[in-house]
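What follows is a group of structures, each given as C-alpha cells.
Values in this text are rule-based calculations from the coordinates and carry no lab data. Just so it is clear, the structure is predicted and the values come from calculations on it, not from any experiment. Cβ atoms are built from the backbone, for glycine too; each structure is taken alone.
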Structure I
Amino acid sequence: MIRKLFFIAYLICLLPAALKAQSSFVIPLWENGAPGFEKLKDVPEQAKDYWVKNINNPSLTVFLPPKDKANGSAVVICPGGGHRLLVFNAEGIEPAKFLSDLGVTVFVLKYRLGRDTNSPYKIEVHAKQDGERAMRLVRSRAKEWGIDPNRVGMMGFSAGGEVVDMVAFDNDKSYLKRSDLIDAQNARPDFIIQIYPGPLFIPDTVPVDAPPAFLLAADDDLCCSPSVVKLLQAYRAAKVPVEAHILERGDHGFNMGSRSKLKAVNTWPQRLADWLSDNNFFKHTDRPKVMNDH
C-alpha cells in the first residue's frame, strides 16, 4: 500500500511537467523538407543554452492559448540572432508564452540561416521563403486552430525583424513555384510587431495598405534604433497606422525585458498588450493586464 501511495505521489509530481510539455508542438513547414534541400531534412539541429542553429528543416513551434482566453488572433514570431543562430528561448519561447497568455495563438519560426557556418542558404531567398511559407501554413489551418485568418500578424526581433520586413513589404519574386494548396494562401501579415529590427530590407516607402505596425527599440541601440525611425517615417508618410517607442536606454537584445534593471525596458510588453487591445486584435472588450513582478 505504501509503495502504491509513493507511486501515485510520483505521478502527481510529474503531471505539471507533462502538461507543460503538451503546451507546444512542432510542425515542419514542408512535410518532405524544404524544396530543393529535401536531402538535408534529417540533418540534426544544434542547440545550446539560449540558441539554436544548423536549421535545415524549417518549422513552427505552436503554442495554443488556454481555451478560455483564446481570442482568434495569431502571431508568427521570428527570433533574432544575426542569421547565424536563433535566440530561440528569449526571443521565441518567452514572447510566445507572453502572447499565448493574452489569448493569442503563437507560432515560433525556425527559419534557415544564411550566415551559419558553411550555410547553403541565402537570407534574401530562403529566410524569406520560410517566413512566407509560415504565414501561408498558419492560414491554411486557421479553422483547425480557431484562428481568424484576417488577424494573423508577424513579430520579429533583430534579424528576425528583417524576415518580417521581407514578408510584409517585398513581393513574391523569391518565392518558389506553388507546389501545394498551402502555397495558395496569402502570406501578407495583417499587422507587424518589430522589436529592435535589423537594418536590412527596410523599405524607403510603404504602400497605403501596409499592415499596422508596432515598433520598439532603445535609443542607444546604434544598430537598430535607426531601423525603427526609418520605418516610422515611411509609415507616417503613407498615413498608415503605426505606434513607435524609442526607449532612452536598453541597448540591443533586451528580449522581453525581464532581465533588465530599467523599468521602461522591464515593462515594455505592456505597451504591446495595450496596442493589440486598442487595435481590436483581441475579441475581448477588456484590456488584458500584464502581470510583472519586477
Structure II
Amino acid sequence: MMRPLLISIAILFLFRFDSSALDHAGELAAKLTPDRKIIYKTVDGRELKLHVFLPEGWKASDQRPCFHIIHGGGWAGMNPSRMYPFAADFVKRHGMVGVCPEYRLYKSDKSVTVFDCVKDARSSVRFVRSHAAELGIDPNKLIVSGASAGGHLAAATALFDEVNEEGEDTSVSCRPDAMVLYFPVIDTSKEGYGQAKIGERWEELSPAHQVRAGLPPTITFHGTGDTVTPFKGAKDFHEKMIAAGNKSILIPYEGGVHGYLMRKKAPYVEAIDESSKFFESLKLTIP
C-alpha cells in the first residue's frame, strides 16, 4: 500500500522543484494563452507555427510594431510558451503584436542541426514581414528577440545571410529593425557555448565572430556570473558592434547566472523596463 503513495510523493517532489515550472517567467507563462496559432512553414512533414498575441482593439488594417521572441533551450528543448510573458507584456505596454515561433529542435544524430534552427528562425521573420498586412504589423517596426539559444537565433536573423531554407523567397528581408538579446548564446567558440553541437563550422554561426557594419540597433542583457554562455562573449560582441559603427547597449547584471532574469520578478521587470526604453528611443512604439 505504501509504494503507490511513495511514488506519488516522489512525482510531487520532482514537480515542486522543477525550476522551469516555478521560476517567475514560468508562473507568468502558465496563465497565458496566445490569441492565434498560424502555420508559417512546413518542413520534414512538420507544421511550424507562430504563437501570436494580439493587443486590445487590434485590426488587420493596423500597422503596429511587432515583438518577435524566440525561446531557448540549447536549440534542443523548451517551446514558445517559455517566452509568452515577454510577448504579452509588450502587447499590453505598447500595443504591439507579439509573436513566439516554433522551430525544429536540434537532434544529437544531426537529423536536425543548428543550421536548421537558424533557417527556421529566419523563415519565421520572413513570414511575418511578408504577411504584415494580414497581421496588422508595420513591416518596418519588427523587433526580434530571444533568450539563450533563442538569443542566438534572433541574432541569426540579422547576421547569417547565407543560411536560408532552400527555395525560400530571400527577396523578403529577415533583418530586424532592432534586436533584444537576453543572456544569448553569442560566442560559439570553445570559450562560449555550442561548438560541440554545431561542429567544425561553428564560426559560421557565431555572432561574435560575424559582426559587421549595418546591423540593427541591439540591446543585450547578460549576467556577469553566467558560466553557460559566459559574459565575456556578450562583452566582446558589444565592443565589436560599437567598433563597426552599430548601435549597441550592454546591460550587465552583477553576479547573474544563466537565465537570471527569468527566475525572479525584480530582474525580469527591470529587463522589460529597459527594453521598453530602448524601443521608445528608436521610435518603435505607437506614437
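Calculated for structures I, II, distance in nm of label points 7 Å out along Cα→Cβ at positions 229 and 261 is largest in I. Supply the structure label, taken from I, II, corresponding to mean count of other Cβ atoms within 10 Å over residues 77-84 with the calculated value 20.2. Source structure for this number: II.
Assign the value -8500, calculated as helix-only ellipticity at 222 nm (-39500 (n - 2.57) for each DSSP H run of 4 or more, over all residues; to 500), to the correct structure from I, II. Of the structures listed, the value fits I. Source structure of the calculated read-out (Cα extents along the principal axes in Å, for residues 197-268 alone, 35, 31, 16) within I, II: II. Looking across I, II, the calculation of mean count of other Cβ atoms within 10 Å over residues 133-140 that yields 22.8 traces back to I.
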